[in-house]
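> Structures incoming, each one as C-alpha cells.
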Structure 1
Amino acid sequence: MDHNARALIWFREDLRIGDQPALAAAIAPGLPVIALYVLDTMGGVRSPGGAFRWKLHGALNNLRAALATLNIPLVLQQGDAAETLESLIQTLQVDAVFWSRRYAPDAVAQDKAIMARLKSLGTTVESFNSKLLAEPWTVKTGAGGSFKVFTPFCRAARARHSDLRPRPAPDAAHPWDTPPDLGDDLESWGLTPASPAWTEPDWTEGLNARWPGGEAAAKARMHGFLEDGFKGYKDGRNLPAAPHVSGLSPYLATGEISPRQARQAALTAAEQAGGALDADFETFERELYWRDFSHNLLFFGDDITTKNHQPKFDTFPWADDDAAFKAWTKGQTGYPIVDAGMRELWHTGYMHNRIRMVTASFLTKHLLIDWRRGEQWFWDTLVDADPASNPANWQWVAGSGADAAPYFRIFNPMTQGTKFDPDGQYVRQWVPELAGLPDKHLNTPWEAPALILEKAGVKLGETYPKPIVDHKAARERALAAYKEIK
C-alpha cells in the first residue's frame, strides 16, 4: 500500500454513511479518505431552491458528524464543482475519487466531463448507484428502448430480481496524520436563519418543527411510519389528514436515507406481519419505483424541467395571469382544499401527495397557467424538491408528460375535498377562517346560506376570498384549450 496515497468521496445527493457504496469503496483500500461537498454556484447544475437549501444545512451538519466517527473530514466549498474538485485533488495528492451517480442531463454531462478530465490526469474514478432501486439503463423494453409508461416499467424493474438489500455503514477509514483544514464553515453559506449570512425573513419555523436532519432522523421517520401509518397505507395514503404517508421524500431527496433502506424496512415489517401488510408493501414499493420512473424520464428525456415531454404541448394556449398565480401561491383561490394545500406547503415545505395533484391540476387546468411556473414554485418551496420527481409529476398532471393523466381529467376541487377530507380536518387545520362551517358547506362556502356564514364568522370576499374562477366555466375553457392540440 502506498502510504502517501489518498482517496476522496464527492457527496452530492447521497448525504449518509449507510448503504453508501461509494463511501465503502473509498474506505476499502485502507487509505486516508477526504469527503467533499460542493455548493455549485456556477450554473453547472440546477441550483437548489430555498426550502431544499434549508434542508441541506441539517443534512450536511449531520453528515459531517457521522463522517467524523469514520476518521473522514468533510470539506465544504462553493463555486465551480469541476475546478474545486481538481484543485482539492492536487492540493491533497488524491489518487482515487468516488461518487454516486446522478441522472439529470446537466449533472450527467458534468460528471462525464469531470471523469474524463480526472482520468487524463491519472486519477482513478469510480461511480456507483446509491439513489435508485433500478437505474434507467437497466430497465429496457423488449425492443431495447426506454419505457414511456409506468406500469410496464414497474413490472420490468421488479422482474429484474436484483439484490436490493442495503449495505451496512462501513468501518472507519485509515486516519489522517494531520487532518486537512480546508473549505468553508457551513454557517457562512447562509442556509438557515441561524447563519450569520442569512439575509431573508425567517420563514422556517414550520420547517424546523417537522424536518430534523440526518440519517437518525430519517430512520426515526421510517420507524414511526411503520409503527403508525404503514398498515392501511394502500388506501389511507390518499387522505391528507391521516397518518398513512411515510414523510420520507425529503430524506430521499437529500439521500439521508436510500430507497433500498426504505424498501427493506417496509419489507421486513410486511414479512413479520405474516401477509397482513402485503398490499400496503406492494403499494409502497410501487411508489419507490414511480420515483425511479421519474428518473428514467429525466435521464432519457430532453430536459423535462423546461420542455414538454409531448411536443404537441408547445402550442398550448397557456394564460398569462400573474394575479391568479399569486393567489394560488398564497392559498387564496377561494377553493378550500386548494388553499389548504398551498398553505401547508408554505408553512412546512411539504404537501400531501393527493393535494399536490389537486393544486397542480387547479393551476394548469382551472387557471390555464403554464406547468413550468408551478414546477418552479414547488422547486423553491418543497424540502423534498427532486430534479426528476418534481417536473415529471407536474407534466403528468398537466397532460404533457409521459403516461400523463388524460387531458379531460380535471380534478374537481369540491369533490376532491369531500372525498379525501370527509370530516374537514385537513381544511380546518390550514384554512382556520372556515373552521366554523359545517362539513356540508366546508368545500363550497360560496353556496352556504347567509345565516350559516354569519354563524361561522365567514365574510366571503373579506375573511375568505370568493372563488377566483368558476369551476364549470374553467373546466369548459380547459377542455376547449386541450382539444386545440389533441
Structure 2
Amino acid sequence: MPTSAPKPMLIDGQFTPGSGAEPPLASVNPATGALNHHVAAAGAAEVEAAVHAATRAAQAKAWRTLLPPQRAALLHRISELMQRDADTFARHQMLENGKVWGECVAQVKSAAATFRYYAGVCETMTSELTPERGAYLSMTVHEPYGVVAAITPWNSPMTMEAQKVAPALAAGNAVLLKPSEVTPSAALELGRIALEAGLPPGVLNVLPGTGAGVGAALVAHPGVRMVSFTGGTESGRRIAEAAARKLMPVALELGGKSPHIVFDDANLDEAAEAVAGGIFEGSGQSCVAGSRLFVQRRVHDALVEKLVARARSLKVDLPDAPGAQMGPIATFAHRDRIAQMVQAARHEGAELLAGGHAPADDRLAGGAFYLPTLIGGVSNRAAIAQQEIFGPVLCVLPFEDEDDLLAQANDSVYGLAAGVWSADFRRAWRVARALEAGTVWINTYKQLSIATPFGGFKHSGLGREKGLSGMRLYQQAKGIYVGL
C-alpha cells in the first residue's frame, strides 16, 4: 500500500502540499480496490491563495499583453508535451476511473488535439468591423473574463479538462482547475507540463478537492468571473443558483438520457454495433450514452437478439488486459447505485434481457465491475427510462411510427444527444430536426469533433463548448467607437 506523502496541488506555479486543513483524497483503483496514492486536498486558504494568484496572473503584462501567436505557441507546446507523456496520462486515468487502456490512450490523443485546435483558433480568430451607421468607425473586440474556474468530472478527465482549459487559455484567461476527487492525477500532470511549456505562474492552478468544498468555494468567490462545469444536473443547478446571485456567466454540460432510434428500414447489423458501442463503451459512463433504445416494432425482436448476443460477447476484464472491451465502474459506490437501480426496475416488472449483475470471474471479484445490461418490458415513463443511470444499462422501448417515437423520445427532462438509424434520409433528417437534443447523429453514433459546438437542451445544460464558439464562451464582447 502506498505510504508516500500526498501528491501536492499547483498554486501560483508551485506544487504545494497546502495547509493540510482538509483530509487528503484517496485515489483508488476501481479494478482492484487497491489504493493508488493520496492527493492533497485544497481548503479555504488554498482557494483564496489560488484566486489571488490567478487574478495577479490575469492582470500581469506577461500574460495580458501576450499576442495571440505567442499564446498559440504555448498551447502547441502543451499539446506536444502531452503526446510525449501520453503513457503517463493514460495510466493515471486507467488507474483512477478504470477505462480500458485503448480508450485511455485515445483520449490522451484527443486532449492533445484539443490544445492544437485552440492554438489555431487563438491565432486566427478575428474581431469584427461592424456596419457603418454614422461618422464613426465601430468594431467588436473580445476580452477575457480574467479568472475562470473549470470544474471537471471523473468519467473522461483528460478530454474534459482539455475542452475547458485550452479555450479558456486561448481566450486570455487565468484558470482555476478543480478536477473530480475521483480522478485528480491527470489534472496535476496537465499543470506540470503547462509549467514546462512556459505558461506563466498562476495562469493555471490545479486545486483537487470535493465539489462541496473546493467547487462551491470557487463558484462563490467574488474573484472568479466565470465558471465552466461538467457533471450532474443537480450540481449544475446549484452552481447556476450561486452564479445568479453573483450575476456571473456559467457554462453547464450536464446529464443525459439520450434516445438511440432504429427504424425498420435501418441496417440492423450496423445499428446493433453502434447501439452497443454507444452504451457499453466506457462502461456506459458517458453523458451522451445512448441509454434509451427506441426500436420500430417490426424489427424489435431481431435487433434485441443481436444486442443480447453482443452484450454477452463483450470482454469485461481488467482495463489493461489484452482485448479488454469494458473495464470496471469508476467507483464502488457508483457500481452499487447502478445495481440498485436495475434491481428496483426488476421489482417494478422490468424484464432482464442480459447482464444485471457483477461478473462471476474470481479475478474481477475485488473490482467495481458490472456486466453489460439490457432491460425490456418497461414504458418510457418508468424510472429506469427517465433517470440517468450513467452505467452500462440499456432500456429497450418499441415504437409504432414517427409520431409515437417523437412523443416518447422528447418526453424527458434531458436533451443532450440522440441517434437516428434509417435508410430514408428525408425521414432521418425530419426526425433529427424534431428531436430536442444538442447533438444528433444520423446512421452513426458518438462521433465527436472538437470543431463542432457541443451542449444540451433542457436540463442537459447551458452554453456550448468546442468549436469557434467554445473560445468565445470564455470571452466578453466589447464595442469600440472611433470618431471620424
Structure 3
Amino acid sequence: MVFSSHLFVYYFLPAALAAYYIVPRQARHLALTVCSYVFYGWANPAFVGLMLLSTTIDYACGAKLGATGPSGETAESASEARVRRGWLTLSIASNLSLLGFFKYFNFAVDSYFGVLGALGVSDGRPDAFLRVALPLGISFYTFQSMSYTIDIYRRRTKPLVSFVDFACYVSMFPQLVAGPIIRFSEISDQLNSRTHTYEQFARGVVFFSMGLAKKVLLANPCGFVADAAFGAASLHPLEAWTGALAYAFQIYFDFSGYTDMAIGLGLMLGFAFPKNFDSPYRAESITDFWRRWHMSLSTWLRDYLYLPLGGNRKGPRRTYINLAVVMLLGGLWHGAAWNFVVWGGLHGAWLAVERGLGQRSAYGFLPRPARVAFTFAGVLVTWVFFRAADLTSAVRFLSHMFGRGETRPESALLGSIMFTPYALISLIVAGAVVWTCPQTWDWSRHLTWPRGAVALSCLALALVMMASQGYNPFIYFIF
C-alpha cells in the first residue's frame, strides 16, 4: 500500500485516524500498532511475522540490557560488562542476519555465478537456486530497532516496559517502509506522553498535501522521462543528460514527498518526526550535500558506524578509510548490486578528497552559484549508477552522456517521448521548486489562511492527477 493511492487516501487513512482517536487514550498505541501491521501486511502478510520476530528479539534484549549493569554510581564489573555486550551482540547480530539474508542473498548468488562465468565455469545456474523476496521497509525498521538496543546499552535511554509501545515504535505506518529513520531516543518521550492540538493536526494536513503534490505532480512525470531515457538502447547526449536530470528530480521529489507525507501523518497522530531533507540540491559541496540529503540515514551512519570506527580521531589515513567504509556500506544499504557499491564508493572518495584538501581550498574560491552547480553536476553523474539496472548499463549510459556511446537512427524518436510540452513544463517547475521555493518544513511552521488554501489546492490537484495517472512508483520501496 502506497500513500499516493486511492486505497490509502480514501479508505485506510480515514479508518486509521478514526480508530486512533475513538479508542481510549491508553489503547491508542495498540490501535496504531494494529493499523500499522495491517498496512505493512497488505501486500504480503508473511512479512508481518518477520517484523514481529525482529521486534520481539530487540524488546527482549532491551529489557535485559536495562536490567543488568550497575545502579546509581556503582562501577560496572567485568562480568556485567560481558553480559551487556552479549545482549547487545545478540540484538545487532539478529537484525543484521535478517537484513543480510533477505537483502543480499540474491546478490551473493548472482555474484558467485558471475565469478564462475568469468573463470569459464558454466556448471549450475542462478535460476536453479532459491530467490528471496525483499520485505518492504526491512532496511528502515532494522536500523530503527537497532538504535533502541544500542542507545540502551550506551545508557542514553531506558527500555520500554510495554511491548505494545515498542511494537508501535517499530511498526508505525507513517515511516515504516521508507523512513525517515527515527531513533528511539528521538521519540521515547513522545511514546510516554504527547499532546494533540488542532494546530498540529492542521500542519500535518499541510505536510501531507504538499508531499502528495511533490510525488504526483512532479516526481511521477519526471520519472516517466527518466524511464524513457534509461530504458533506451541508444540516445544522444542531450537526451542522456535530460534523463539524468529527470531522475535527480524524480528521486528527490519522490523521497522528500514521501517524507513530507510521513511527517504530516505523524503530526496528525501527535508525533513530531525529525527533518529528513534540507534542500540538498542547494548544497555547495558533497559534504554539505550529505548534511542535507536523507539526514536521518546520514546521522545514523555517523553515530552508529563512523564514530565507533574512530571517526576522524585516529589520523587522516584512518579518517579516509572510515569515510570509504561508511559510504560503501551506505551504498550497499540502498541496494544489493555492484552499481550501488560504485555509487557509495564515488561519494566516499569525493568526501575524502574534500576533507583532505579542505572545501575552501578544493573549490571554495568559486562563487556560491558555481559551487552549487559543480556539486549538483557531480551528484547528477553519480545518480546514474543509482538508477541504472546494473553496472554495465550505468557505464553505457555515462558514455552516451559524454558523447562516447553508439547512436542509432531510431534514437531520434526518443525526443518525441521525452520533450513533450507536459514533460518539459514538469522539469522546469521541478527545477524552480528545487532552487527557489521554501521547504515544507519552514513554510508550514506559521500557517495562514492563504497558505492553507495553497496546500489544499495542491492536494485537490494531486488527487485529480492521481486518478488519471497510470505511472505511480515509489522508488525507496525497493530499498
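Each reported figure results from applying straightforward, stated rules to the coordinates on display, with no laboratory input. What you see is a predicted model; the values in this text were computed from it and never measured. Cβ atoms are built from the backbone, for glycine too; each structure is taken alone.
> Out of 1, 2, 3, which one gives 157 for volume of the Cα convex hull per residue in Å³, for residues 6-213 alone as computed from the coordinates? Don't jump to the answer; show the numbers that get you there.
Details: 1: 157; 2: 124; 3: 171.
For volume of the Cα convex hull per residue in Å³, for residues 6-213 alone, the value 157 is produced by structure 1.
> Out of 1, 2, 3, which one gives 2.6 for distance in nm of label points 7 Å out along Cα→Cβ at positions 166 and 462 as computed from the coordinates?
Considering all the candidates, the number was obtained from 2.
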